[in-house]
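Peer 1: Take a look at these structures.
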Structure 1
């Protein structure tokens, strides 16, 4: 069977823009048709904003690359109209096990509470992930949405001006020029767009090398995340095992610093390592092999005039904790509604500065956690190794030591504490739903909360009176009225009320809390709307 990554899903096709004497100006141009670029394009198209996605390739990524997608990004994908195919195909998991030497020291559950529509994580090869996003683009195109993918369109130069951006693009039929009101580079860690603008990263570069092998095998391992410290089959290093769809298993093996990467990638060197881990009798075949090093670093700012960077183009982290694609999807979720309001004249252009502020906060949080994970997994001194091993030994019997074990703290939603869009917290309620927080899901009978919030400004009231709708300076807010009387599981009260008797929440289009109060106050709520849209 022909693999998806071998098939051109957005083959080159000549555009009318190539046949004009003057540069055509488009509303939004996204550079890169990876997961983040496709998500950004879908976000814009669903809002009715014209978007063109440019990519120098014509097919999805080779190899599974990113495989772990967390609950929060799955909820974002639901609003993009393609979450369900991902979950249907993906391998769901929530249990992780930690091994030290040849023994299991403990296990953990990533979603210990019930009442969420989406699982804690799914594992899904990146080529499937991108395929489903491309399918969603095709659905939108067929429905008349203003979105287009241009394969084999390579951006070779960028010029930033006060009211537009100029792009020089190379194609199989020669170059052409294009203008855009806004440009969003999502062109990966090596980001040619970033380099064209003379911008760079700041942060740490790690010298350890890791082997990734995707192997096809039928094995009776459970659907869990297994992580080894100092295993017998890879002494002094680490290892990771994950299941993916189609009987594909992801294996990560730490190799150390001083290696010849080309030699280590050869099948005759990879296969003995895998047999030592899996057993001589286990039959498997290699689907994909790569060796990677990594960085934990980011750009100084994510906004440069009318160019807004997202995903790995803006920030990089180690793969421990599944923070790359997951954080990139949170970038597009944060940026999309803000760019829409600015383009419609309903918010000042300065609202886009909050994109940089909030997502730098998220990037710094990810970089901190990724760096801590890396330092624990790969101790840089003998003293650090002795301390780490002592923690692992203690964690087998003593629960207090387990939070100190760090095999890759897994991706969780970012809370935008200190954001200029937050109003002061007037509700003595749960910390998990304070202003800046991503809304946790909750069951509502046979349905769930998050789909009811949708992707618009919402006034969520729980046993509180409020008008059915509200408009403030062009921003429309609709009410979702709930009551704990209908809260059969107690999840709504636990997650949104706490000890309070009632609550009124202002929820942003990206389902982050902008404000919360015990009761509705029209003047204060109007002020919160203005603040959440950058007008105060």
Structure 2
């Protein structure tokens, strides 16, 4: 469920060689009108039913459209829909009017049956299909331009769900042989770009000449995967690429790029802060099955100093697992840093004075900040926690961690998460929901896949209650869910991050939408 940050083995020269085949910006003669965007790692699937990495979702959002999207102010606006959804009095029927005269890239008309096909396919095989769970009873298509979604029970989250990239409309004709299986290396949607070529390392996008909305301001995108932070940074500095889009780049390099942007040597674009980083504690083993032990451990995380020393203040310390932009002025605060209180708790639990609590901490070896967080925490604990607590760190490649989380192999592990749609629920459900509980131990559900194995019957009831509420009443319930979790401490929040992109001086400033996606169609070459 957590986004993968796989490292590929291509060198810069190999990437440029591949791009040369498509008249890319690595050429020195006759500058290309195309824009080369570089990011880290590979794209393993362009199937919206499977994609869960930031990079894949970014690509799909440029190749396809959803029914609704968020504008820069975070407000819901129609995209493929022609107007806002109409909800019946009993809140069990959602009627959506669709725009007319829209074509998929293969020429197939977009209509209500195509949208029904998209949603039902995701319900069957979607990697993140838990976000729909059993919300939808049936889907009707009374005419080509009307979609009716019948619900099993009232649910206030469905409007937000309809902005999810996982529900990007796809052509029923093109996917007819992939109704129940993924199509990883191709994509046919309605978006502003058409996929010309795909490999795990390089994706070539051409403008969709028949796009129904505003056309891209450039003549195409070369989307390239680089092997590591240093190669990305070097490619931008040496002007081998036009735009660098990556939240995985080393923070010392982020600091340098931020400084260069202030000197107007490059341009920097910043999204709303939507990515949360946290430590998962495995709660179904001793001694972490005791809330008091988890509380003590959580009080040894100095978020402010970690932000200052690891990210140079570029990431914001956070005592929440839900970004503040989704909570208005409301606050839910997880335990704060206090080594003295942590020592007292551990002494009460029989530790210290010759008995040390040894905590194995796993970090993603291919995520630069993870190791620095682990090292700083380890050193801070050594300095302030006497003989009460010891942090033993170990680096493991991220894809291995994600594969093994539900197996319970990690006592404590550093992770991050960006919601699949812009709503507090998109952060709470993947971390806290559980289908099969034994007291507070989750044996089946999303908290198993997050590696915490913690659950609560009260929280499950609140999730159900929130489905029938709207506005501030619903938000209060969701915040109450986080409050209960903050008291149980299956996780330790660290910080919240924004997506960032940097462009050369002759490229327009990168702009993000309300969901944190780079608007690739707005990138244009200037000052030629």
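Read the figures in this text as sums done on the coordinates, not as results from a lab. Predicted model only: the values in this text are computed from it and were never measured. Cβ atoms are built from the backbone, for glycine too; each structure is taken alone.
Peer 1: Distance in nm of label points 7 Å out along Cα→Cβ at positions 198 and 214 was computed and gave 2.8; which structure, 1, 2, did it come from?
Peer 2: 2
Peer 1: Continuing with this model, one more query. If distance in nm of label points 7 Å out along Cα→Cβ at positions 102 and 326 is calculated from each of 1, 2, which structure is the one that comes out at 3.3?
Peer 2: Working: 1: 3.3; 2: 2.4.
Working through the options, I get structure 1.
Peer 1: Tell me which structure, out of 1, 2, gives 18.6 once mean count of other Cβ atoms within 10 Å over residues 118-125 is calculated.
Peer 2: Working: 1: 23.2; 2: 18.6.
This figure was derived from 2.
Peer 1: Quick check for you: by relative contact order in percent (Cα under 8 Å, 6 or more apart), which of 1, 2 is greatest?
Peer 2: Working: 1: 14; 2: 20.
Structure 2 gives the largest value of relative contact order in percent (Cα under 8 Å, 6 or more apart) among 1, 2.
Peer 1: Name the one structure among 1, 2 that mean count of other Cβ atoms within 10 Å over residues 294-301 of 18.6 was derived from.
Peer 2: Values: 1: 18.6; 2: 23.9.
The correct label is 1.
Peer 1: Out of 1, 2, choose the structure whose coordinates give FRET efficiency 1/(1 + (r/R0)^6) of positions 270 and 462 (r between Cβ atoms, R0 = 35 Å, to 0.05) equal to 0.05 when calculated. Can you show the working numbers first?
Peer 2: Numbers: 1: 0.05; 2: 0.55.
The correct label is 1.
Peer 1: Identify which of structures 1, 2 gives the largest calculated value of mean count of other Cβ atoms within 10 Å over residues 46-53.
Peer 2: Values: 1: 20.8; 2: 23.6.
By mean count of other Cβ atoms within 10 Å over residues 46-53, the leading structure of 1, 2 is 2.
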